[in-house]
Structure P
Amino acid sequence: MDRQEAEGALSPGQSVFEILGSVRALVADEADLLAAEANVAVRTLVACVIVAVAAAVLGVLGIAALLAMVAMQIVENGYSWPVALGCVFLTCALGSAALVFTLRGLTLHELFAASRGELRGKA
């Protein structure tokens with residue numbers, strides 16, 4: 001039995017090389033797994049961006065159609081096209097101003113303002 005153990009036992013140098021080979025294989029497997037996960041993450045991100053852009057385009061087209069219907073209704077009530085388009089413009093300007101003020105309010109939150117200050121070097 002001692003002879004079988006002696007034949008199966010590795011020298012210390014061979015043991016080190018065996019361990020290093022196992023570590024290299026483990027690192028290579030982890031790198032492959034990380035690359036596969038990164039690939040899936042990028043594909044998911046691209047899909048999300050495409051869907052978000054498509055949703056935004058459809059939303060803008062829907063709002064444009066709604067504003068066109070409002071303009072047509074104004075014209076049908078006897079007003080001129082410049083008045084109808086002026087009303088649509090005023091609606092768009094007020095909506096834009098409301099969104100700008102909402103965004104400004106969001107950026108004034110304490111955490112965002114602190115991060116913005118750090119980025120500008122005013123920490």
Structure Q
Amino acid sequence: MGLFDNIDIILERYADEQNAVLTKNRKDTSVYLFKFEERRIDWQHNEVNLAVIIQHDFSENGVDTSKWNFVNVAWKDIGPNRFASDRNLVNSADFRQIEMHIEELLRESVIYLNNIEFEDLKLVY
């Protein structure tokens with residue numbers, strides 16, 4: 001039984017409701033990242049890219065596979081510039097915290113992300 005087995009159906013439902021793409025264990029990243037489970041829901045609203053990401057805790061010291069983050073990200077690229085905003089709803093917690101509150105986290109994420117306007121983003125590069 002995989003770590004996401006209890007919540008994948010909920011993630012799929014939220015992705016469908018947003019006309020979004022649910023990605024499981026991104027295969028387009030480095031071999032190092034491919035070894036770790038994660039989930040990501042991507043969609044667009046008002047010409048802004050939006051994502052909900054559930055992933056391990058990454059730091060300059062490496063990856064803590066016992067800790068998880070639930071992150072909201074919004075971005076828009078204009079020419080060579082990227083404008084973005086991110087927000088952690090769960091930071092460095094046990095996966096069970098995400099699993100127990102997945103519906104609430106997704107509801108809050110969808111409301112927050114779908115209300116982001118370009119003016120809310122900051123120049124990143």
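Quick note: the coordinates plus some simple rules give every number you see, no bench work behind them. Since we're looking at a predicted model, the values are computed, not measured. Cβ atoms are built from the backbone, for glycine too; each structure is taken alone.
Assuming -32000 is helix-only ellipticity at 222 nm (-39500 (n - 2.57) for each DSSP H run of 4 or more, over all residues; to 500) as calculated from a single structure, say which of P, Q it is. Before the final figure, lay out the partial values.
Numbers: P: -32000; Q: -7000.
Among P, Q, the structure yielding -32000 for helix-only ellipticity at 222 nm (-39500 (n - 2.57) for each DSSP H run of 4 or more, over all residues; to 500) is P.
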Rg/Rh (Cα atoms, Kirkwood Rh) computed as 0.96: which structure among P, Q? Q
One of P, Q was used to calculate Cα Rg over 2.2 N^0.38 Å, for residues 15-86 alone, yielding 2.60; that structure is P
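Taking distance in nm of label points 7 Å out along Cα→Cβ at positions 63 and 79 for each of P, Q, which is largest? List each step's numbers first, then the result.
On the way: P: 2.0; Q: 3.7.
When distance in nm of label points 7 Å out along Cα→Cβ at positions 63 and 79 is computed for each of P, Q, structure Q gives the biggest number.
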